[in-house]
Structure I
Amino acid sequence: MKVFLLAGQSNMQGFGEIAGHPVLHDPRIFNLATGKAEVAVEPLHHWAEHPYMPDGIGLGLAMPFALELLKAYPDIRIGFIPAARGGSSLDQWQPGNENFERAMWLFERAAKNHPDVEVGGVLWHQGEGDSGTAETARTYGGRFLRAINGFRERLGAPDAPVVAGELGRSLLLNPHCRECATVVSQTKAAIASLKNAAFATSEDLVCEGVHFNTESIRSFGLRYAKAYMDIITAIL
């Protein structure tokens, strides 16, 4: 089973509205949040992963990502470690800090319970929480690399593929995210410096506030899948 770590903030969890939209599923896609491989049912993240949403989270990009991969690789099984935390800062994702260690514990528990688990990669979307000040934005790239290199080291997969997504472009108009352009440029430069890493654009995707709506977050998942498959093609 190829297992992907879902890391970052609320847009990786997904805030797409559920009502009126089909719930995506496939018996080859699993959620390993409990340590057991359970057939994935949207939403993958629930209240424990978000301090502000006691009733659960909405639709995200992970299921469209997986379904797109299965079109190209129909014989694989895909698992997710849903570890994203809404409102989290990049510092909380540094090795030794809460979100990083929790994500690694979830992965290690799943791997212990399922010997067929192999690292598929890391799917990352974060940066809104670091785009409020010039200091956190200017230092984003180096801190992002420490988090990603930490994941790869702890997962025992130094060449694990990494896909990071662009922040919503409408955030340029949000006074609480005034440095988002700097965070995006820092992320792109960091991704370019890494082996087996790709950047997924958010061009033309729609945010409602800071969150991508259902149609856009699902389109984003397809872009993450294309970026991931581009990495795999280059490796092969």
Structure II
Amino acid sequence: MNRICLIEDEQKVAAFICKGLEEHGYTVKTAGDGASAQKLLQQESFDLVIMDVMLPDTNGIELCRRVRQTDSNTPILMLTALNQVHDKVSGLKAGADDYLVKPFHFSELLARMEALMRRNKNKEADHLLTFDDLKLDTWSKTAERGGKQIALTAKEYTLLELFLKNPNKILSREYIAEQVWEIGFDTGTNFIDVYVNYLRKKVEKDFKTKLIHTVIGMGYILKQANRE
């Protein structure tokens, strides 16, 4: 269920929007001024923020700018009675993702909300690399398997990222050396094998299913154990 933060000081407008969104299955939390809105946004996470430009204690554009200092991802849809180009430009420059001018049809509000959330989900998916129950977040540089965090060194992280970007493909030692260390592979050393084993121990510790497999004479592959 998507969670919406509605920042609107006009009670009739807020009640109208809340009723409509809840009828469509959304969970809505409201704030009537900038101060309470900031507090709410700091305490809880939302899938979308609907923000009025005219608030009693602050300008919505300034509030949007403050929100973006700590949250660059949550979509923000601004509502305004002003249909001036410079007002829209100011809001978009402050970090808003879209603008809707009052009065508006509720169906248009829903359509814009859905488009913003769909776009944001697609954007979030771009930074998550997954294979089986293994996940790597390229924004926060964190890894986990089965919900369990995996502590990685910088090179282990880069090595895991390489595997996750190339699932079910045999990666030669030469290719791994070029991509992770940006050097040619010296056949007289075994440092690639050492690092792969470091990574394998961390990724597969406490898990019965092995994911990183050795292909004798060729290199390594990230695959499910039963996939040949």
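Assuming -0.35, -0.84 is log10 I(q)/I(0) by the Debye sum over Cα atoms at q = 0.12, 0.18 Å⁻¹, for residues 4-115 alone as calculated from a single structure, say which of I, II it is. For log10 I(q)/I(0) by the Debye sum over Cα atoms at q = 0.12, 0.18 Å⁻¹, for residues 4-115 alone, the value -0.35, -0.84 is produced by structure II.
When relative contact order in percent (Cα under 8 Å, 6 or more apart) is computed for each of I, II, which one produces 12? Label of the originating structure: II.
Work out the source of 24.1, 76 here, i.e. which of I, II gives that when Rg and Dmax of the Cα atoms in Å is computed. Computing Rg and Dmax of the Cα atoms in Å on every structure in I, II gives 24.1, 76 only for II.
Coordinate-derived values only; no laboratory data. Just so it is clear, the model here is predicted, and its values are computed rather than measured.
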